[in-house]
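Computed from the coordinates by the stated procedures, all read-outs in this text should not be read as laboratory data. Note that this is a predicted model, so its numbers are computed, not measured. Cβ atoms are built from the backbone, for glycine too; each structure is taken alone.
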Structure 1
Amino acid sequence: MTGFDDKLRLNAAEIERALDTLLDAGRLAGPGEPPARLVAAMRHGTLEGGKRLRPFLLRQTAQMLGIAPERSIAAAVSVELIHCYSLIHDDLPAMDDDDLRRGRPTVHRAYDDATAILAGDALLTLAFGHLADHGTGGDGALAARLVVELAAGAGTGGMVGGQMRDIEAESAMLNETAITRMQAMKTGALIRASVRMGALLGGAGNDALGHLTAYAEAAGRAFQLADDLLDVTASTEAMGKATGKDAEAGKQTLVARIGVEAARRHLGTIVHDAITALTPFGTEADTLREAARYFATRES
């Protein structure tokens, strides 16, 4: 276990505790009492699993810029709620039709399709309410900037739009540029938003924000390319979800276009780009550098 592994594990434990507290039915705000089945499905799709990488990036970026870890946890939780809602919806029969997520039945398998849709909707809504209410310690202007940043990363020009392009690509032949652009939206946009939100919490100026954005965009590409490689090379047991489904569904990936070995070489180049973008921050950015390397070498 390395120092980086310890940081990743500690962050995951802290995010898990915060999510567990937030997703208590008695704490969920609203004019009426939340249905027990809905809350249970939300918890099933959110708790007990996941590396919490996006919250980790947000918190490490903020910490690098002088923000204490406890001050960034609400914003980090909001990002993770968005990520978890997207997984619930992606797993549905109308999308990727997956039965397994993080080693457990997907939400629609554990409950039903309608409950899974509503659980995802509820997590999405909760994310923005939590961010606006608790994300900045009362700084309304900063809260608004964080909400806008998260909405951009998660919306039509980001994650959701990328998922639509991914569906459309099942019946089209994309070149490498188009595949990279699609994946930058589908996967990279929320990673980009995570880093930028951490930077905004830390009061980053335009130059620093530009360098961190370049890092995040490269890190997002590395994460997706590594994921595509794992879909080809890893087992279902190691991944906690079905593998080999990209090829089965005819999905457009760089691995399918250029092959495994070329993709691995390209992955190394992308990681180098991410690390280079952090040069202005010196040793303070070492954890973010390790995160980029981890994205490329992870086994699940």
Structure 2
Amino acid sequence: MAFDWNDIPVLLALERHGTLAAAARALAVNPTTVSRRLQAAERALQVRLFLRDSGGYRPTPAGAVLLQRAAALQGDVQGMLLAAREEAQSVAGSVRLTSVEFLIAHWLVPQLPALLERHPQLDLQLLGDNRDLSFTRHEADLALRLARPQQDAALVMRKVGELGYAVYGAERFAATRPDDWRRLPWLGYDDALGQLPEARWLRQLEPAGGVRLRVTAVTSLQRACQAGLGLALLPCLVGEAAVLHRLSGVELRRELWLLCHRDLRQTLRFRAVADWLAERAAVEAARLDGTAAAAGERCG
């Protein structure tokens, strides 16, 4: 017969109060329940834990050793539960947020001082990665993604905005009109990223001269565009921050989704960061979706 750890509070109560009746009152149970649990514990351990005399129940030497260790264990468990509760209800500790690198660099990082001033005990880790990092393997706690993910019962997801894309070019392309685009040099993404909506947009344009340069990162695309190597379809968030000319209205929109594992949504630090992200996306909606600026404007 295995020892039942639920008997520890019963044994400690009997030691503290000395009688079955007093222990039962403290535990809000019947005295026969206390007696039954004592007998079950002694059978499981094959050790006499208490002696009964005219004064009530007192521990045997073996019982005293067990109860001393049990009291320490109960204190450790209560401390563990309190620490876990405090951890869950404080905006402190590690939060791992993943998103595409350009969104972190051009939008998130400049706004972090306000968040960290509000919650100085946060340990924020930003993971710039095009891959969908796994929540179930604890690779990330929160994610900002540029497409609605497949429905997953383990995830809490909400759309927090849209990201607009427009055509940009350096000074030498400032007078370019959409009718000219097909005959001009273009910059695009490596074939490995051909599934991206912005890569499909460029294929549909079918520039006569093809794509002059292919890259794997938005930052490289922006720098090549600034260097005058060709036109590029860039996130307006990135294009407006560079010394470039905006040559079009919003040509493409991508949805911005905030994701969190369902098991983490009640932990205060994750909820605080998620709510802050949603709030900032709402405040900066025009900047994110590209409607804050117009075609023909010089950026940067």
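Just a few scattered comments:
- FRET efficiency 1/(1 + (r/R0)^6) of positions 123 and 267 (r between Cβ atoms, R0 = 25 Å, to 0.05) - structure with the largest value, from 1, 2: 2
- Calculated for structures 1, 2, FRET efficiency 1/(1 + (r/R0)^6) of positions 155 and 227 (r between Cβ atoms, R0 = 25 Å, to 0.05) is largest in 1.
- Per distance in nm of label points 7 Å out along Cα→Cβ at positions 35 and 67, the highest-valued of structures 1, 2: 1
- Which entry (1, 2) yields the derived value -21500 for helix-only ellipticity at 222 nm (-39500 (n - 2.57) for each DSSP H run of 4 or more, over all residues; to 500): 1
- Read-out Rg and Dmax of the Cα atoms in Å, computed value 18.4, 56, structure in 1, 2: 1
- Set 1, 2, criterion Rg/Rh (Cα atoms, Kirkwood Rh), for residues 11-98 alone: the highest-scoring structure is 2.
- Value 6.2, calculated as distance in nm of label points 7 Å out along Cα→Cβ at positions 59 and 163, assigned to which of 1, 2: 2
- Origin of the derived value 7.4 (distance in nm of label points 7 Å out along Cα→Cβ at positions 43 and 291; candidates 1, 2): 2
- Between structures 1, 2, the calculation of mean count of other Cβ atoms within 10 Å over residues 27-34 yields its largest number for 2.
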